[in-house]
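The data blocks that follow each hold one structure.
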Structure P
């Protein structure tokens, strides 16, 4: 009998010990009883711009989300929540009290934004969330949502992967947590904080309900954003401006002059005017280390927290614009060091800007011909599958813009569509043509086009395009005479927007 009791006690002890050995819950017991959570509802109304009718906006939209209350009276949300917003409102969960809010800092590339209430005392009484910077694979995080009553709904999930992934704007890649979590839908789920031990560990980036996998903007990216936001002139995340390829292939390593089984990545492209070009990095170089971090043949380094992860994390979450980073390279078998001063590349510095938000698109209407500047924002009008659905030549120009236009200081002007009018008879089916010259003058922007059309040749405006029909001719006098009727027929408030 005594032996059976001891065995039972031993089994119970092992079971309890096993429970204690598991990862602790992400939801402290005190949270469920907390009356004033560090969460506020964020209600957004706005209107996106219509790139197919660039003189007007699309139908209004509304979004509801949750914001994480941080120190200094700030609320953290994702940038795509407040893109093209007209009005932002904060709502306290426990009382329903509301106030307007302003966007203090926004970074579309990192998909983060800071809001501040117009009523400075609105967040009084709410204890702000601290940041939890040490989440690793195997940790449990809780997704915080609110019921319509204001009650907390916390759903736990397991961090399965930490890796570099593209964010919505798709400029490079950023550190991302991937979490397996059965998250429930709530109307305020556009932005959802992810919490570990009552500290902010991340923000919802995207969620696939079928696979129950959630990608999150992690604490290191949030911390970088918040630190940079402290400065008066927010500079954004840095970029280097080069492309690379793994060196797993021994023949590639031999071709690059690398001896033995060394690691590193092979440089396939260096964009003009970027930090990489200024530092002297060349195509064919093999980057073997950044600072004290050696890079293996797959392009990974050993992070002290996450283990093996792609080396680009060193240039985004770890580094800041203005930092000087030592690059250790092999060039033709010879070891060298290059010191690279990182910079942030603004959207306006691209030939085809990767995003164009919170501002109206530029356009020029000439006798029914609509001219615009190529941008990824324009291409995204074709929907989520824009890379396949949009005109492929334009997608190609956007994708390989650094190769086509290494000088960078220009735009690609396109004839996007034709409005039926007397002056455009015979041109109705033309669309998506690349404009090269107008009246013999090279066109590198809509400003160039606006100036060139003022100087017709023998009474005609001659427009040259890369594609057929190669040349379009408009009667300058007829275009000017029909302009008021064109505006009235198509409801065009102004025939041009160049600002």
Structure Q
């Protein structure tokens, strides 16, 4: 079918190399629409990441980003596309490295055991002068920190790309380790952007003055990042363009666009805090007249939005996540439960551990594995709880995994105890591998993914004893023929997207 659409974009704040549900979902949506409907999109990102070329190359190698999908980063665009395109030698056409001499004299050095950190000291009085961190298995400096007497932290940081080109210089306050300003450089050493920062109410640096340069002259200035994002979108988009937005941060700069674009706002999480609409979702909901469509993942969330807003029902499309049937071979399952996701307060992993304690008290030999990228403080708190409950021999904390399918395929059940979800992508992935789910019945997702007694069990939210009882039930009476609902198949998703684009023509 020929759609007769304008250009199609997806805007997001970041495409991190190790990513969670939101990024995974948007990449899958873009690829699916390209593969099934032949509709190509361009992705726009607004964060600063000098390693985007490597990140995108990795995505393409893994098959999660099609070769024909263009990605434009705000800062590469500001530099005149002269941030990532490394110069090549004249004859061999190989990318050229830039020399990185040390701008010091009369110094001594100390190198760490790994060889990737060198500290520089004054030869006479041992004053600490410079810290250099090298890229892994490379002689190229990743960043260098300038030190000064009487200050325990850096006062200037120079950052280099993997070919040795300076791309950013940051100044820090001597009084405390807070960013004062950033200067960004293109590959020719020209300044294209400068930012100045002040401390916000949360004690974090926030940009309050932004200057954009071309050929050494200031051509634009802004007082905050959202104004910079709006400028980016106003320059890129034209009348009739369809723009999917997957980040609440970008709602305002997108919706206030100067052109007659067609914004499609995608909700990846709950818009509620208790019974109230979260501040981060308020702008998109209140400005529905300027929005062409909203995508939510569940019927329950659509009903809640309709009850709390004036958005016309036809503007809200329910398009759940979808999943292709597993191709992994059957294997014997280990006697273990698994949690896979972020380690954060709203995930209530403490409930899982406490329920597991009650379950273990009945004499079961089952283990519990917790997968997720964690900060030191979160990991320490979790380890303390596990130790306190006497479960150190039965609960393992694992790092982030790039192979969730294998983890689910080898487990007896997966567990979700969150306070809220946008959908609960891991539940669908678990069921697809024949691994039933034990989940609190929360907004949103579990009651539209789980068929009780077929592919898992719903537990009253917060009921730790009921969760422990569900663990017993799933071990004593394993569910047979665990399967994904038809509403979560690629065929259903294709129909949903066809209907969406028909409304946008």
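Rule-based calculations on the coordinates, nothing more; no lab input. Everything quoted here is computed from the prediction, not taken from an experiment. Cβ atoms are built from the backbone, for glycine too; each structure is taken alone.
For which of the structures P, Q does the calculation of mean projected area of the Cα convex hull in nm² return 32.1?
Working: P: 32.1; Q: 28.8.
The value was obtained from structure P.
The value 2.9 for distance in nm of label points 7 Å out along Cα→Cβ at positions 380 and 404 was derived from one model only; which of P, Q is it?
Numbers: P: 1.9; Q: 2.9.
The value was obtained from structure Q.
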Q | distance in nm of label points 7 Å out along Cα→Cβ at positions 52 and 476 from the coordinates reads 3.5; which among P, Q | A | P
**Q.** Read-out distance in nm of label points 7 Å out along Cα→Cβ at positions 156 and 428, computed value 5.1, structure in P, Q
**A.** Q
(Q) One of P, Q was used to compute mean count of other Cβ atoms within 10 Å over residues 84-91, and the result was 18.0. Which label is that? (A) P
Q: Compute distance in nm of label points 7 Å out along Cα→Cβ at positions 180 and 212 for each of P, Q and report the one that scores greatest.
A: Q
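From P, Q, which structure was helix-only ellipticity at 222 nm (-39500 (n - 2.57) for each DSSP H run of 4 or more, over all residues; to 500) = -8000 calculated on?
Details: P: -5000; Q: -8000.
Working through the options, I get structure Q.
Can you spot which of P, Q the value 154 was calculated from, given it is volume of the Cα convex hull per residue in Å³, for residues 76-131 alone?
Q
Please state which of the structures P, Q yields 7.4 when distance in nm of label points 7 Å out along Cα→Cβ at positions 260 and 420 is computed from it. Present the calculation step by step, with values, prior to reporting the outcome.
Working: P: 7.4; Q: 3.6.
Clearly, the read-out refers to P.
Mean count of other Cβ atoms within 10 Å over residues 252-259 computed as 17.8: which structure among P, Q?
Working: P: 15.2; Q: 17.8.
Only structure Q yields this read-out.
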